[in-house]
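Next come the structures, one after another.
The numbers here are math on the coordinates, done by the rules we state, and not lab data. Every value quoted in this text rests on a predicted model; they were computed, and no experiment measured them. Cβ atoms are built from the backbone, for glycine too; each structure is taken alone.
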Structure P
């Protein structure tokens, strides 16, 4: 991995750790080990954002999560993230998300969170080679009938092609939506859940079967029945090893025989992928049914 990518990643990591602090060009220059001018130029080249825009959007998204999930006052949140006044914070919030922070705190609506990706990870994906296989844990779980609000792609069969078709920022929007499982899901849809001209791979959120709320333009809803799943969970991993972590679990799935549970694969239900999070391990869920 080249020196410039490592420098930009160090700046991204520093911003993430100090997002509530005042971050100066000198701070970023120090961690990048380049001059302030060169550090800013590299940051813009590899992230497509100036450091200032990147920091502002990240502060606003982190603050929006707090407003959504707590009863904190807008003023307190604004000051915590380094905004000089509540008026300045409200103007920035409105410009970023199209709504007032006080209104959002009272009634959180889907907004597009800024979820930046480390520049080193795209490079790691290019360089990735399979290493030794680690343990993969298998557990049977049950899911109730539910709806899933999804954003369809065109031809995508996995995450990276989906991002090319839909845009990676869709994850930020979906992440702001309330989910009964506590997080977004990625699905490989069986053919009967696909509509003509749309992708097998989609992203969305699971909501109650009784959900009758508004569906945003460009999104769709499918209904999934009650079903059993086998949850495949890999060992915790370092974030830069995410490709290895995914491949380990998917290789285990390819080799697994569900007859050990007296089951067989249920091809009617979608295969489910959860966000790769290093501290918990990579997770996929595959539906099963009693073997006939």
Structure Q
């Protein structure tokens, strides 16, 4: 029975269960340092139970299948990210912003976010703040497109790589917490990032939703966006042509909007490469193994 259930798990399901188990173990080990460790442990346990149930009953009706394929994975990613605010600085209180600032300066001979003040204008700020926010919609748009077109194999493949990229970035935040230049270099900035219509409301909304997570390095925005771009090139070439300029603007916006250092972006690019390389290797192995077992 257990072997049959394990065989029914997609790579994305296994990854989600494994990462939730990892976080639960982390909270258990550091429970004395983490405020509200009990509710966090309960959250991870609940998500694991829901994952198990969805695997079991995913084909009962169309709604459950949508929940299993798109809604629950998105919910897991969001809730886990939100929980990091209570974990990261409790178990690793040493921010690496000074190191990242020195690396940026060593590469350029100046602070990129400060130098970019020369080109700040309200229209560009609105455009790039919107581009930065497109990060939240890129993976969902790809997932919905694949789901609507009934490309189940491509959806499973995409879901696994996207979740792997998110979760590897979360591990990076735990190991290397950083606030980012909008906080660490605020004393050097002399020009406010003001837009005409969009920038202010979007900034306020993101500040409320994300809070302070110490999630600057590596740049998850860069890594996830590039991973999604790779997947659209493989599975939805028409979407790739639309996403390409959006992702280019998004990556530039991470520095312009002061969310990331340039080295964060380089780290995000490296993470995308690692995700694709390791993820494809594992996914290919799992697919071959399932085919062999059948």
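Before moving on, here are some points about what is shown:
- Origin of the derived value -24000 (helix-only ellipticity at 222 nm (-39500 (n - 2.57) for each DSSP H run of 4 or more, over all residues; to 500); candidates P, Q): Q
- Each of P, Q could give relative contact order in percent (Cα under 8 Å, 6 or more apart), but the derived value 24 comes from Q.
- Which of P, Q leads on mean count of other Cβ atoms within 10 Å over residues 105-112, largest value: P
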